[in-house]
Structures are given as C-alpha cells and as structure tokens.
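So, here come the structures, one by one.
Quick note: the coordinates plus some simple rules give every number you see, no bench work behind them. Remember, predicted model here, so these are calculated numbers, not experimental data. Cβ atoms are built from the backbone, for glycine too; each structure is taken alone.
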Structure I
C-alpha cells in the first residue's frame, strides 16, 4: 500500500477509541494526539521528547528561553552576581505553589537543580563549575561556583531543568519518578492515565502566570483550557480523519504526505510552530566494526546526499526542507557553514568505495535498527540502507518498533551479543543549539551518549566553549567544533526538516516552541 493511500484505508472512526461521548454540560476539552505514547513521567530520568511534552505542562522552570536568543526569568524574579562572578543569588517571585498547594521554596529549587545536574549532559558539565547549591531562606537560593560559568542561565532556562518538590527531587536521577507533582499551569490526572491509550490534564487554578506575553518557554503561561486530553493514535490516517471530523483539535506530527490534504480540508489548518527545523541524523556505533573505523564513516559522508533523505519524507513539499544543513539549528546563534563543503560538493560514490577498501573493511555487517512505527525515521532508514549498500557495505536491516530501538540502543556489546550498528533519530532545534547541548557531540567514549565516540580534541573544544566569555568567542569555537565533526564524522547529519502540526481552525494563539505547549492556546 502506498503511503499516500493510507487515508483511503482508514478504519471507521466509530470503531476507534477516539469516538467517546462528551461530558454533558462540561466545557469542551482540548483534545490532542501526541507523537507517541507517554510511558515515563520523569523528564530527568529520560530524554524522550514525549516526556518533555508532558513535563512542560506540569512543571515550571526557573528561567525560560524566549525563542529570540535570550534567557528570561520565569519562576525567578531575578538574580544577582557577586563582583568575582562566583556567587549567583536567585530570588523566587511571589505566588509559586505546587499542585498539592504547598508553597514552592528555595530548597525545592536547589534540590531540583542538583538532581537535574546529576543526569542531564549539559547539567553534568555545569556541575563541574559548581561548589554548592544552597537555600538561603524560603525565597532565595545561591549557586556558588569554582570558576565563572557563562552558560549557567542557558542550562537553567533551556535544558529542561524542571522544578519539583524537594521530597521528589531528593530521589536519585537514576531512579525513575512516578510522582508528577509540579507547579506548572496544568496538573496531571494520574488516575486517568492508561498507557497506550490516553492521559489527561486539568488547569491548575493556583498557578500565577507572569504578567507578560508568552514567548517560547518564557513569559506568561496562561492556561485557557480547563482540561487537555491526550489520545494515543499511532495510525496516521485515523488521526488525520479524526481531526477532519472534529473529534480531536490538534495533531502533533501529522504524516507529511497527508498535510496537503489537511490544508484543503474545511475547518483545518497546518502550521510550522518551530522555524528552527528538526535535525534528522543517524547515530553510528563507534564501538563496533566497521563503524569504529573513521575511514568508513568518512566514506559514508562522502557519498551522502542530504536531498535524497529529506525528499524521502517531504516529497515535493520543498518548503519543509532545510538543506544543505550542518550541526547547529539555523535559528540559533552558533549556526555556521564551516566545513559544509563536505556535504555540498558532488557526491563521490567511487571515492567512497575506494576509501572503504583502504579502511581494511572485512565485510562485517552494519546492523541498522529501523523504527517501523515512526514514518519519517523508517523512510530515512531505507535511504540509509541503499546508501550503505551503494558503497559496498554489508547491511543487516532490522525493522522494529521505536520502543525496541530505545531499549537496544543502550547495549554497548557486539551485535551478536545484542548490540547494534546504526539508527536514525531526530533532535529538536533547542537541543541542536550549541556544542554543549547537542547530545551526540561528545568524545568521551562509553561514558557519553549513544554511539560512544572517543575524541579528546572534541572534548577539549566543548570544554573551551563552556568557558568562552562572550558570544564572539563561543561562535569561533563552534566553527572549530563543526570542522572537527566533519573530519571525524562521529554521526551523520542527514538533513533538517520542518514538521508541521495540524489544528482545527478554532484553535488560535498556539505558542511557537520546540515542543507543543498548551498555555496561550485558546478556542476562538
């Protein structure tokens, strides 16, 4: 069956769990189909995007990224920095309470920072600068540093440093939390959560928004809906049909093939909410042959055509493609074109085959994990298989659901012991903002993110970026990082694409952000 025929084959909505009666006299909830099933409530324990979507509803952050390059106070009223730059004193704004109606205290914030810093890759690096995080009284806490830390506010405002009650945040970051108590604009209705089917949120009337317009993850977070319902629907045709008939209000990731049809449907519109574009990239296992050999990785890059990858998903919708593209999101200050000629020149299949031969390749299979339930990732996995085979690599292509990919990717063993070779995944513009936040751009081997490249020079450059005193110095180091990336190819930048969301026409004022946020949005 062709993907463009999916809608014709959609099952009747009468047989779908989407068709449930509305509550009499109750205000109409916002009904949303997320990109995937919510399986974990802990945004510190996992990096799953669906959990971040959940977390931005129920938690608040001390600072917030505003989409224009600035980190602005959010839960904090502001901060002061000592003359030597080593003591930062933060003051909470008035009116902050948790969903259990307990006041948010400075010690809750301090413990939340420590738990986040024990787990998040950016936070772990910041903790190397920090002597202590300590509550001074109920409304003030201090971060005392070993040396000046120019990136401290970026970490607190753009790296999912969510504030939890001290009793919750005192649990180790390696332990998955199940208590969803936050202080954000919505409460999670845990009793209604049926994993694989649905979950729901109610407006938290105790939340006091900032008195300013919303901007990305900053500003006033006004909840205009009393209730938000998430409905899991993995079939894209059924999801699109539900939107067209008004059974749901919002699709996070409609199948791009169906977007032209949705644009023409009465009562529906599509919109790109984040102009930064999602980075589509292929993780390469630097531990297992043949991808442990830099010549093999360089050969793949030599033959890689970004247009082929992006067109496999967007087809003729060229306005959704951002190519050529390098590491850092084009809307972020660190974006640059250093070394981009590695991807823009003529593709050299013959040269790639020659480099493979020079590498001493012995025919070892590259095991590609292809997620069958993620359309864009599956399509790009097929393109990657053809690319690898075109330059003489032996491919072991294994289709599996995304949950299986997530489970197996943590295995550092050889393939015959449960390991793997490569898989395609996606990165938000905010994660792809700079050398510090970009998860796979590490060189610390088995201690790093999946793929585990070892590159001392890359680690040195990353350290220098954290220490860089101003924007000009940060940009200069980011160019060096990108050049190093193109030389060593720890993973593959496949393309960057814009993913539209789809809405009923009465849903207005959706706030632009890297993840769907539900404050600000209203029903006209």
Structure II
C-alpha cells in the first residue's frame, strides 16, 4: 500500500514538472549592428586633390565612404591598421587596352597589384563591338576592379568601310554616326582615335569632327592617339584640339611623348599648342607612362598605303619588286633612322610573336645574328617585313629620352596612365608598364628622383583622370564617394618588372579596396570580384 502511494506521488510530481517547466532553448546569438563595415585607422591620408597628407580614420559602409574623422574600433566589423602607411584614392588608369581580355581574366591581376581600382579601355581607336554585350558579360561574371570604355573610331570605320584608303560617302558617314550613337547609349565614355593605325590613318579631320559631334550630344570626351609623335607632333596635337574645340568637348591626348630623337628636348612642341588652347578655354589634358620605350604592333612601322585592303593585298604588293623596295625604304626612314647615331636595331625588341616565339625578348640585332645575317638596317627592314608577312608581332621600341619623360611628368595637366593590357603571367615578353607603371612613378620619380611631389603624383593618378572622364563619385577620399582606396608603404613601393623580365608584380601595395571590399590584403589578392561598370552619360 505504501509503495503504491509513493509511485503515485512520483507520477504526480513528474506530471507537474513536465507541464509547468518550459523546454530549454539554445541561447540566441545576437549580432549588434555596427555603424561601419570597415574602418581604416591611423593612416596618412592623401585625398587626391593635390593637398598634403593628413591623419584621420575612414569609415566605410557598404560601397561608400561615410565618415572621415575619429572613429572607434568598436563601431566597425573590421579594422585595418594603416599606421605608417599612405591611404589614397584607388588609382584610375585612363588609358588601357584591357577591354581585349578582361572577360577572360576578370581579376586583372597585373593592375590590382599596382593599386589600380578603375581601368578605361577602348583606347587608340579600338573597342569590342558591341559594347553592350561586353558590359552585360562582365556584370554577370564579375570583375575585380571598375571598368569603363570608349568607343573606338577604327573599330567603327572598319565595320562600315573596311580598310579602304578613301573618305566616307554620305551614307557611310551616317552609318558610322549611328553606330557611335548606339555605343554611347550603351554606356561609352567618349570617342577614341588611333590615327597612326589602320584604318584611322586614312581619315581626315572633318570626318573626326563630325563623328565627335555625336559624342558631344551625350557629354562625352575625345581621346586621341595622335597622328605623329615626332617632328609633326605640334600639328597632330592641334588637330586633336580642333576636333574637341569645334564640338565643345574635353580633349585627352594619349600617351604623350617625343618619340623621335630629332626632337628630344623640345618640350615646347607639346606645351605650346596645349597652353594656347587652354587659354582659349579648351579643356586639354595629357597622359603619360613613365618609360622611354613604346609598344605597338609591327604594322605601325609600315607606310599606311601598303596595308590598304588587308593582309592579302599587302602580300600581293610585296611581290612587286618596286613596291617592296618602297616599303623597305619607308620602314628604314620611319623606324631605323637616327639623327643621333643610335643603333636602332638594338632598340627594337619583340614582345610577342606567334610565328616565331624564339624571337621574343630579343632585339632585331640579336635576331639577325641568330639567323646568320649581318646586323645592318637593310636586313633589319627585311626582317620586319618577313615578320609582318607571317602575321606580325608586338614590339617594344626605345624611342624617348629620360629627361623628356621627367619634364613631361611635371606638367600640371598631365596624368599617369599605363597604355597596357591584361597580361597572363609568363606569356610573352611584354612592356613592363603592364605590371609597374604606378609603383614606378611613386618609387622612382617621387621617392628617389623627386621629380614631382607625392601628393601631386596621387592627384595625377586619381582625381585628374576622374575629372577628365566626368566620373564624379570616384578619384577622391571624401564622404559620400565610392570606397575605392589604395594603401601603400611609401618606403618600399617600387616596380619590379623589367624589359627583360616583365612578369613581376610590384612591391609595397599593402591593401586595395574596391567599392568597399578589400581585394588585396597584406599584399595578396583574395579572389573577390567587387568591381562595377563605369557607364558614360549616354547610358540608356
């Protein structure tokens, strides 16, 4: 009886416990909202205006800078300590050819390791057509940095007229204008020309003025690889100015240089027309890469008439002994003659040659000796012709004087740009500008040679290209701007790429932030693709 009472009592107690005690819950993880996703502390800020550095913290929320001042670490999800480092706007490269391979290599490593956060393609008259398809592909796939593009005159002319050495008919002009308009509405930033290349070399000024009128309607710019960078450079600059002035649009002269030893030291050939135009109220700017060598296809070494109609027509002309000799002498005059007794065969290197990869990294003299031929200019010209017959090559041409590079860099309306492209590590022997342009300026020309100040160099890499392109929310460290930021060690920053060994990333870039997200962290790429398309004002 007692045992039964005990059992019954236990059952009543158990029932009471079950019905009156709440089940145990797992403790909830409460994430307190923070004011900032990322804060950069203790850095020396160079804001891009040209002003000296100052100390402050930078608060980032989402894609934008939301505060500059004193910020507590407790207010941020993540903190970057930039003590003893310089914090600047991300570098904007106004002149690249990255449009050619950016969809294949959206990480664009050879640029992000330089501190570049925005690249502009479509230069020298060439762009991927139609632009809308490229933009859609990149937005779907993702890109590491920001990308904008110009519409290329050569691309448009070739599409409508092929490689004809004639002026457009009324119908052809209207079709070219229609295509330029279409590309501007797709988001192009302006019109570019490559007047030393096919088929732009066949165009006249009036044609370009009329095509630029389409760009003017949308508020775009005119950027030009001008017709001549030697004895006739002043005339070539004046032509570019005329095209912009008649349309009331900014004029951007691409990769400015004195690329003929006959005019070395004569900087006035550049400054005179630019200063006169700016005095009249024409907005003219320049860009420059910090090297004494150019890089282009071997086709630029040939008289333009011999390339009309394409490669098959070129081969036919070579079969005519009289035309062959004329072409040969044209190459000697254009590429292999020096007023200062320079051996030009030693100054021209092969960067990429599919038909003869064994030529890559060698100069013309080395190749001639390798082939058992005398290293004389006549044989050099014939070698260039033979290479072009087999499909051409990308060359590196030492044509400029170091003193001119330094003097041009000082011009206040001149900015830094690479004229490079997307590179695959170890492929070919490309110009080192593809890997080293921006660190080279900061390390060699600012820190070591003191050609320009650090804050002026940053202005030339950031706010000046943004201003020229009318990109109003990048290029400065300001509250409300997109958080494109480069952080570097000024004591260590330096390019490593050389003409013999170009495939080397620079040193000294510690962090690179694109649209609020770090992509370079402690000097290493993290695989993120936070870049955006930079659309022009005509985007529909």
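Data table
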| read-out | value |
| --- | --- |
| At a computed 0.20 (FRET efficiency 1/(1 + (r/R0)^6) of positions 344 and 416 (r between Cβ atoms, R0 = 30 Å, to 0.05)), which of I, II | I |
| If Cα extents along the principal axes in Å, for residues 136-359 alone is computed and equals 65, 59, 34, the structure in I, II | I |
| Ranking I, II by FRET efficiency 1/(1 + (r/R0)^6) of positions 176 and 400 (r between Cβ atoms, R0 = 35 Å, to 0.05), the structure that comes out highest | I |
| Structure with the greatest value (metric mean projected area of the Cα convex hull in nm², set I, II) | II |
